[in-house]
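Quick note: the coordinates plus some simple rules give every number you see, no bench work behind them. Everything numeric here is computed off the predicted structure, so don't read it as measured data. Cβ atoms are built from the backbone, for glycine too; each structure is taken alone.
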Structure P
């Protein structure tokens, strides 16, 4: 089968095409013929030697990718609930090697959900890691409740644009940051207020925040804490922020946590339901043929992607 392997950590020139064997599945796994995959900032960071590179550096070959949508062609002996021909989507084996940059992947059955019939493979593949991240963040140590004032950063991005929609579904009042160029897009997602972070510091434009979803890290954590209520919650999804966010937040009487998304079939099924009902929608910035993986990475690295980048087979 065709695959794109990472021959070394570094630039996009290290993403090279190869022919490799179709995976052999274990008893608790299924084989999926992929129709679409999506990529995320963690793909780009890992390719460059950051992200989760340390967890996969000893794999041979290294094949990136975690966001899939496709059709099951084979099921393991212990698998129930799925059969060949089922269309499924998921975030697989994160943060290890999902190996989604290939025509076929093996996946644990307990990470999959059925793809809604009215949702395309492109839309489903987009709504895996990113939507799952937002859902799990809002249902973490201190979940979002109806009426909460929720501040979400970088709301025109992959995680951010799902986060706005999910927070509104949960009954929150959403304050969203992005550039002015994406104001209409973000408000169209359902945000109640928009702050152009380039025009003014967000901490001068809002206050009394119950919940912050931080997708940026660094100084954004300190600045976000300035506008929060005591007893509120800040969740950072940026790797390595746990030693920063938790003590700083706790010192102010705020719950602070750093989280990493985890594969979860039940959560994926919930996201499937939200997609099917139109409660959340995937905004796809650009679709590339699978062979143009390097171009897709460059698009994501540009910082000008609104929503998601998807590749099709």
Structure Q
């Protein structure tokens, strides 16, 4: 290629570049809310981890979530943390512990050692990535009245909070609609989680409100009523429609009303896209993005 041709092409690229960029941004502007996709969720995304982050960013997402990031190792942590920091992407939750189905009200020395190891690994992760919220599953339910079991679980919770709190980590307690290791979870509903957070009374122990799970236990028609009751302890939100656990609009839950309520509350935290995708390929991607554009309006 001669110098004159190179100069012409360079000038053309310079003139077209901003227009092309503007066109791409017009097509996929940043979402107002911090909706957070996760690894291998977006149809047609490339396989490489950082390339998936870039793909999500280019489609308007300004948050990211990876439940299993803790197990991916320091090299991946550094890459993810660096990319998110450079692009202004908020990194949402990773699971710091799944609780091992331990009965927190009767935790043994060995149980606490397992939990402590998870907390310390979570601290290492947070130092590498800068994330502040970690999903915490506080074990299994027993035959005691719930209020009594929660009261007797507080010491074990403090044991965990003591390790992470000085590092600015918030353990967000997730109520579940399903079992853990064939045992019922300690927390089944938002109100159960609220009770635990109030009993622990630590800034590092807050509630994760996953509306899929709350819908699965039959509370879908009471979302606003319930979230208003527990809001003072909520630090993180996740969406997923029910039935099916796919994107908003594919089930019966009114997640649009929840998104509107969150905007009115000036919630600026992450909303994790904790679900699958109904469609496949380009159509599946477009439908997923359209579903979130609709509730982001």
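State the single structure among P, Q that was used to calculate mean projected area of the Cα convex hull in nm², giving 17.8. Structure of origin is Q.
Of structures P, Q, the largest value of mean count of other Cβ atoms within 10 Å over residues 38-45 belongs to P. To which of P, Q does the computed value -15000 (helix-only ellipticity at 222 nm (-39500 (n - 2.57) for each DSSP H run of 4 or more, over all residues; to 500)) belong? Value -15000 for helix-only ellipticity at 222 nm (-39500 (n - 2.57) for each DSSP H run of 4 or more, over all residues; to 500) corresponds to Q out of P, Q.
When log10 I(q)/I(0) by the Debye sum over Cα atoms at q = 0.16 Å⁻¹, for residues 54-109 alone is calculated, the result is -0.51; to which of the structures P, Q does this value belong? Computing log10 I(q)/I(0) by the Debye sum over Cα atoms at q = 0.16 Å⁻¹, for residues 54-109 alone on every structure in P, Q gives -0.51 only for P. From which structure (P, Q) was distance in nm of label points 7 Å out along Cα→Cβ at positions 102 and 286 calculated, if the value obtained is 5.0? Label of the originating structure: Q.
Given a value of 2.2 for distance in nm of label points 7 Å out along Cα→Cβ at positions 30 and 262, point me to the structure among P, Q it was derived from. Only structure P yields this read-out.
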